[in-house]
Every structure is written in C-alpha cells, then in structure tokens.
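Every number here is computed from the coordinates shown, using simple stated rules; none is lab data. Fair warning: this is a prediction, and the values are worked out from it, not measured in the lab. Cβ atoms are built from the backbone, for glycine too; each structure is taken alone.
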Structure 1
C-alpha cells in the first residue's frame, strides 16, 4: 500500500461507472457532466470502514472478503480495487512471481517497495492480469492502477512517458476484456493519451497542487474524477469544494494513511 501526493489502441469505451451516473444509464452512452452531481466516494487502503455512506468505495483488496464486497454491492456501492501496477511491494503474496530483471530501485520513502520495468510487458501484463482476476473474484468491479508516474521517478530504468502510456493501455485492454473498469491514477500530463482508454480517474491533491483542470477531458466525456486532498497539508476546504463542484469532481479530505472514513467530503 502506498499513499502519495499527486505527481502523478484498445477499444474506445464510453462506459460510465454505474455508481456514478445511475443504474438507468445504458452502457456505451456518454453523459454530460451537467446531468448529474458527482458521487460521494471514499478511499480506504490501511483500515476499512464499510459502513460509510458513499456511492463509490476504493479499497485495498486485502482488507475485505468476497462477502464484504457483495454486501457493498447490495447497497449499490461501486467497489474499486487498489492495485499497484508500477511497483512491487515486498509483502505482496505474489512477490516471488516477479523475476529479478523487472525489479528496479527502491521507491523513495517506501523502503518495502521497488519500481518495475514496465517495458517488459510480456512479463508484467500477465502478472497484473492475475491480480485483476483475484480482485474480480472478490467481486470488485474496477481497478485503480497505482504508481503510473514512472517516467518522472528514478526507477533504475530509462522509462519514458510513451512507456507508461503503452503499459497502461495494455492494462486497460486486459481489464476491459475481463469486464472490469479501470482508471487513470494521477499522471495529469498523460491525460490526453490515456483518457480515451480509461473509465474514470483517481487523483491526489489536484487542488493543493493546482492541476485539477488537467483532468477536464474526463468530466467533458462524462467520466468521473475521484480526488483526495490530504489533511496534513494546508487547504481552504470551501474553495476546494467550490472548484470541485465547478469541475464535477468527487473530492474528499483524507489522512495520509487513507484509513477508514473520509474526514470531509464536498458531496
């Protein structure tokens, strides 16, 4: 599990997350952002509180059982599974499946996490497909693929923005082929290249760091944007919510460890 500040051709899909635009919408129909309010969401990676009143809940799969996810869906909560696709955490149950040649430098302040060489898609995409399959077996409907910002980190590999785009598109094709939705995680500079292949976006501190507007292609296309701002950084919550509502962003205020319920929500 990692928590960061925002740093950040498959078949084109305009599928809209069901929890966002309502069960009455047919798949394949884009919806104007003016037709519905942004949904309330939460993001829980280190401690779960499944009783929260939300429409969308993004979770670390290891925190829940299939029965928990089924209970969420019975309440019309759309469940998203957090999966790191750009790093390998040394506590991951599949850590032994990753060959040494795809494992790079340690990720900064996260000594138990190392970067992956995403150029080796023949190795990594099947491993990520297996992770997606485990999430799907638990009942999750979508994937949040974390740590896409490899082109701006010292990974130990010569990774470019083009490498990130190619890898992410390959993962989107896999997810969609499994009947799962998948979102863009941060990397606002890659929004024009990724948005057509993604179903939603998850961002961190886009208000605090001043780049929420870079996600405009999503709400313009009727695709949701879920943002978390962090309570350990200065923020004018009213101004943040004013911007979130103007941009049709689902915005919450979280503790850095992403535990339990959101501290505040604009929705």
Structure 2
C-alpha cells in the first residue's frame, strides 16, 4: 500500500488504534515515541493554562510529522508518561526540542482558569451550584493563585532551559523566538489574530500551511452562562488590578494602551468613576 505522506500514515495508524484498549494504545505510543523523535524535532507546547494551548496541540497532532506534547508543567514526575519521557529525553539525553508558549493578559487569564477549575475551587458541581456572582468573585479573590502568570517564565522557562524572555524587548508583532543550546522557544500572544499565530508557528516549525483548530473555548463549556455573567458583572478591587497591571510580565509583553484598557475593563475604581 502506498501513502502520499508520513502524515497520512500516522493518521491511519492513529485511527486504527482508537479501537484498542487503553493499555494497548499506551504500549503502541511507547514504541512509536522513538520513531517520532527520530523523524522530526519534538515540539513541546508548554505554557500556563487557559491561553489557547488545546487549539495548538490539536492542530499540531493533525499536521506535524513528529512528536508534539502539551504540558502546563514539564517534569520527570508528570502524570502523563509521554511528558515524563520527553523530559528525560530533553533534560538528560540532550534531545533538541522546539517549545511553543502562548501568553495572555493576566486578569482575563486568571478568571478563565478559575472557571476551568470551578469544581475544584468551589467544591460544587457546575450543574448543581447556586453560588452567586458575588460569591464567585470573593472565592476568586481569596483562593486563586493570581501570581501564576506573573512568575511563569521565571519558574518554568528560565529555570529549566536558561532562556530569559525578559532580556530583550518583546516585538509589537506579538511573537518572538528565543534560543539556548538545543532548545528553541516561540512565544506568541493569544490576542493576535489566528492568521498571524498560524504564520508565526508555521514559520517556526517550517510547517506550511499551518491551520489552527478551535478547541476548549470557555464560552462553549458547561459553565458558560456563569462565566459570561461573571465577565459582564464583576469588577475587581483597584489594588488587585493595579498589582497585575504593574507586573513585570504584563509590562514586558503588552503595550501601555493595552494595560490601561484592561485596567478600565476590570477595576472597581474605574467603574465607580464612570470610565468605560
């Protein structure tokens, strides 16, 4: 049997293994791991949650000939065996890797992540919860890890790969490439148009054409109504908004105009003074 490309072959193999049991699929993946790594440089989609990584992961699975792995934490103790194996390959065996990391303005990202982990953080099921928007606001302020996006690059990229994204200005294009040794990193703003994200990723991976698939959209999930109400009704304390807006992360990757727009969007103080 002839195949037009290795991508088509992979699709056929992946389709056939959908009918296998989970242990058999995992065994097949372990065998294929070495094949994927030898075929093309592995791609690690590695970023904080709720920045659009699911879309990138699914798009790469459909188009990239090599291994692509998605993770919010990259370690040898990760719950996913493929992340553990890639960690060993990159960190211990010196296998080259391309990393894609998306970024998002921190307040909107934190709100989205809070709802993604709604059941964990509220202790109630989406469908049975009767928490008011005000109660959710209070829980969000009291319990969420708000500094996670502000410290993400220091804790996950610089500490592991020696790449300091803050060492050079971030371009207005909304994407930039960095490198250290056998590691290359592409940082992309989630807010730029999909066509520009596709072009940046396609250029980074020499993958043409590259088209993004839409996935894991908060407004389409079971918590969508409550999430929309929260975004429409909630304003946050000025000291919280000011701290996020003054952060190194926000000021490095975003323009003063965008920061001020986010401040007006979320601040109680701005709402009290009638600023849109």
### Task
Out of 1, 2, choose the structure whose coordinates give distance in nm of label points 7 Å out along Cα→Cβ at positions 47 and 231 equal to 1.6 when calculated.
2
### Task
Tell me which of 1, 2 gives 59 when you compute percent of Cα pairs over 23 Å apart.
2
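Which of 1, 2 yields -14500 for helix-only ellipticity at 222 nm (-39500 (n - 2.57) for each DSSP H run of 4 or more, over all residues; to 500), as computed?
Values: 1: -7500; 2: -14500.
Clearly, the read-out refers to 2.
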### Task
Identify which of structures 1, 2 gives the largest calculated value of FRET efficiency 1/(1 + (r/R0)^6) of positions 71 and 111 (r between Cβ atoms, R0 = 30 Å, to 0.05).
2
## Note on the structure
Across 1, 2, mean projected area of the Cα convex hull in nm², for residues 135-254 alone reaches its greatest value in structure 2
### Message
Given a value of 17.1 for Kirkwood radius over Cα pairs in Å, for residues 39-182 alone, calculated from one of 1, 2, which structure does it belong to?
### Response
2
